[in-house]
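Bear in mind these aren't lab numbers, they're just calculated from the coordinates by the rules spelled out. Quick caveat, the model's predicted, so the values are computed rather than measured. Cβ atoms are built from the backbone, for glycine too; each structure is taken alone.
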Structure P
Amino acid sequence: MRVAFTLNGRPVEVEGQGDERLLDLLRRHFRLTGTKEGCGEGECGACTVLMDGAAVLSCLTPLVQLDGRELFTVEGLEATTRGSQFLERFAAGGGTQCGACTPGIVLSAARYLSETPVVDRNGIRRALAGNICRCTGYEAIVKAIEAEGGRKDRVQLALHPSDPELTEERES
C-alpha cells in the first residue's frame, strides 16, 4: 500500500505493508532514529511521536493509519530554534540520563508546554503519564520542564507541524 503524509513539516510518500509499524518506518525508511523502541507493547512511551498534534505510540501505529496525517518526531523538534534550545536546556537541567525515554518525554513535554499557558507540577506529571524513565526518578525531568515553562522564550509547537509558524521557524 502507498500512503502520503507530512513528516516534520515535509510531504512524503511511502510504500509498505499496511500493518508495518510507524516506529519501524521512521527508523528504517526515513533514518529518523531518535524515536526509540522500549517495550514494543505501548507501555513505556519511548516511541511517542505527535500525530495531528496528539501524542501517539509509534510501536502501535500501523502504516495504514498514516495517510493524510501530520507526524512530528524528536528530529522535527530539534530542527526548530526553540525546540533545539529546549533540548539543550532539558539536558543541562538533568532531564536526561541514558536517553532511551528522552524522545518521548520531550515531545510530550513540548506538546504540554505549547498548550498550557501556566505550567504546574501536576500538569507536567499528567502530560508525562505513560512515559517511563528507569534512570532519573522523574524529579529532574519535572524540574527541567517546570523551568522551561517559566521562560518567555519557551518551546512552542504548532499542534499541526505543517502550520506556517513552525515552517517559518524551521526556514529561518
Structure Q
Amino acid sequence: MSERARLILDCEELPEASKTMLENTLSGGFVSDMPLVLELLFVSEEEIRALNRRERGVDSVTDVLSFPAADLAAGEPIVSADHADCIEPACGGEEARMYLGSVVICTARAKEQAKEYGHSEAREIGYLTVHGMLHCLGYDHEREDEKKVMREKEERLMRDLGLGRE
C-alpha cells in the first residue's frame, strides 16, 4: 500500500499549472494502492439546479455537488481490489487508475460566496473542490463527530494549498 496516493484531476477548465498544483497538494490527503482520478466540473446555476433536482430531489441552486463512485470509509486506505467496478484499465501508455467520482461546482455561487465571506474566488473554488473531494473519499458532515473530522481535514488541506484562513 502506497504511503501517499497520486490524485489526477480530470478538468478541462483549469490551467495546467493550477491543475498540477492541486494534484500535488491534494495527493497527500489519502492512501491508495493506485492513482485516483477525480472529475472536476464547473457549471452554471441552471445546470447545478437541474442536477440537484434530478439527483437529490432538491429544486434549488447549490454551490457544490459530489458524486462518489465508490462507498469509501473516511480516512481508511483505498484498496482498488475492493472497488473493481471503478478501475479504469491501463490505456495509451497510462497506468491503470481508479475513478474516485465527480465534483460539480457552480461558478456563480462560488463567486457570490467569496464576496459574502470576504475572501478570494480562488479560496472559495479551492474550498469547494476540497469539500467535494472529501465527500468522494467517504467523509461526511451529517453528525457532529463526522463534521468535526471533515472540517479539520478541510482546514489542513486548505492550508496546504496556501488558501487557509487569514
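Of the structures labelled P, Q, which one yields -13000 when helix-only ellipticity at 222 nm (-39500 (n - 2.57) for each DSSP H run of 4 or more, over all residues; to 500) is computed from its coordinates?
Numbers: P: -10000; Q: -13000.
The structure behind it is Q.
Here distance in nm of label points 7 Å out along Cα→Cβ at positions 8 and 56 has been calculated and equals 2.9, so which of P, Q was it run on? Each step should come with its number before you reach the end.
Working: P: 1.8; Q: 2.9.
Structure of origin is Q.
Looking at structures P, Q, which one was percent of Cα pairs over 20 Å apart calculated from, given that it came out as 48?
Answer for the origin of the read-out: P.
Among the shown structures P, Q, from which was the value 4.1 of distance in nm of label points 7 Å out along Cα→Cβ at positions 80 and 112 calculated?
The read-out was computed on structure Q.
With relative contact order in percent (Cα under 8 Å, 6 or more apart) derived from the coordinates and found to be 26, which of P, Q does the value describe?
P
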